[in-house]
1. For the read-out helix-only ellipticity at 222 nm (-39500 (n - 2.57) for each DSSP H run of 4 or more, over all residues; to 500), a value of -3500 was computed from one structure; give its label from P, Q.
2. Consider the structures P, Q: one of them gives 20 for relative contact order in percent (Cα under 8 Å, 6 or more apart) as calculated from the coordinates. Say which.
3. Output the label of whichever structure in P, Q has the greatest value of mean count of other Cβ atoms within 10 Å over residues 33-40.
4. Where does the value 0.96 come from, among P, Q, when Rg/Rh (Cα atoms, Kirkwood Rh) is the thing being computed?
Structure P
Amino acid sequence: MKLRALLFSALSAACCAASAAPLAITPDIIPPGACGRPLHRPMAPAFITIHSTDNTARNADALNHARAMRNGLRARHNRTHFLTWHFTVDDHSIYQSLPTNETGEHADYEGPGNRSSIGIEMCVNRTNDIAKTVDRTAWLTARLMRQYRIPLSHVVPHMYWRMIRYSDRRDLGHKQCPRILLDHGRLGAKWNAFLAKVALYARQT
């Protein structure tokens, strides 16, 4: 119990320090009508979906993922033929690629995950500090919760959404994502710790 209290106290102190100095978000919005935004699809965000990129290449940071979306990150089987999400986070930056009131292509093709959720991707490149990335993602998630009155129960992992392909209706089930917040492919201690951090930031933002 003493160890748990000390850990909780340390986490609270870290959150307080971070919330005192809000993190910068760099807008890098994909132009309307281009690449991943060939259609204007308005959205009233009700969920926040957390992903991790699974891209461990040295240069696969937030900036380069944002650039990839601006240049057209091709995809198969979905409606737009491009992958898009709203925010990309690494250990030193946050890039926004889509307006938060517009549908992305990141969760479940034409399902409720895309139609109702803001997508956040966490970078896992080899030069990236994962702990800092997770912390920054928690801060961003809390900010979006407050902005759109989204409850903590609607902060979900990508694997929450069932993936049914748009092109042929093939059922792909639930993807094991965000991998860095799963315990042996399942929700557990890592995901619960992330939600606890989000809840603390939400009370302080």
Structure Q
Amino acid sequence: MLMRRTLVLLVVYACCAQYAIAQTDYNKREIGGNVSIMGLDTKGAFNSDKSRDGLYGFNVQGAYNFSRYLGVKAEFSYSQRHFDTDFIDLTTRLSQIMGGIKLQDNKNTTRFRPFGHALVGVAHASDLPRIVRLNSGLDGFSVREGTGPAFALGGGLDIRLTKRLELRAFQIDYNPSRIKEETFQNVRLGIGLNFRF
């Protein structure tokens, strides 16, 4: 009789153990979205201080967390702006698809969750304005279009609002892209929402 009870308990334990082990104290999946402003490296095409011009857009991202601190992330972003001056009328667009790694404390009970990520991918641009140095030594206006590599290195802060919903208080990225043999040293700032499940 004792042997039978022990065997039944072992079978019940073996069947339930997989469910107990499978439960974790962190969420494995995330999806979110941001509104963003990108400082496009135009070398002063539409401003007098030779700096960046702003593009406005959004990005959508998803992540899968392998452990409490490490995950992979995929992201799509789109930014645009219409420039209308005395000498040119164009709409600049920049789309990017990237993926990479993400470091963050993914514990369910963590309220403030700073994160960092490194992403690589591809960018597609249309009508990117740029001031370029001509052979004569003077500055000239150039417009770039095409597809090339993109990179994002940055981070931000997520603040837990509910068990599943977070406010992305900020996300800032150094976001260079290379279009037609020109490297655009862009910077991106965003704010949004993140869902964990």
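1. Values: P: -11000; Q: -3500.
Label of the source structure: Q.
2. On the way: P: 24; Q: 20.
Computing relative contact order in percent (Cα under 8 Å, 6 or more apart) on every structure in P, Q gives 20 only for Q.
3. Values: P: 15.5; Q: 19.6.
Of structures P, Q, the maximum of mean count of other Cβ atoms within 10 Å over residues 33-40 occurs in Q.
4. Working: P: 0.96; Q: 1.23.
The structure behind it is P.
Rule-based calculations on the coordinates, nothing more; no lab input. Remember, predicted model here, so these are calculated numbers, not experimental data. Cβ atoms are built from the backbone, for glycine too; each structure is taken alone.
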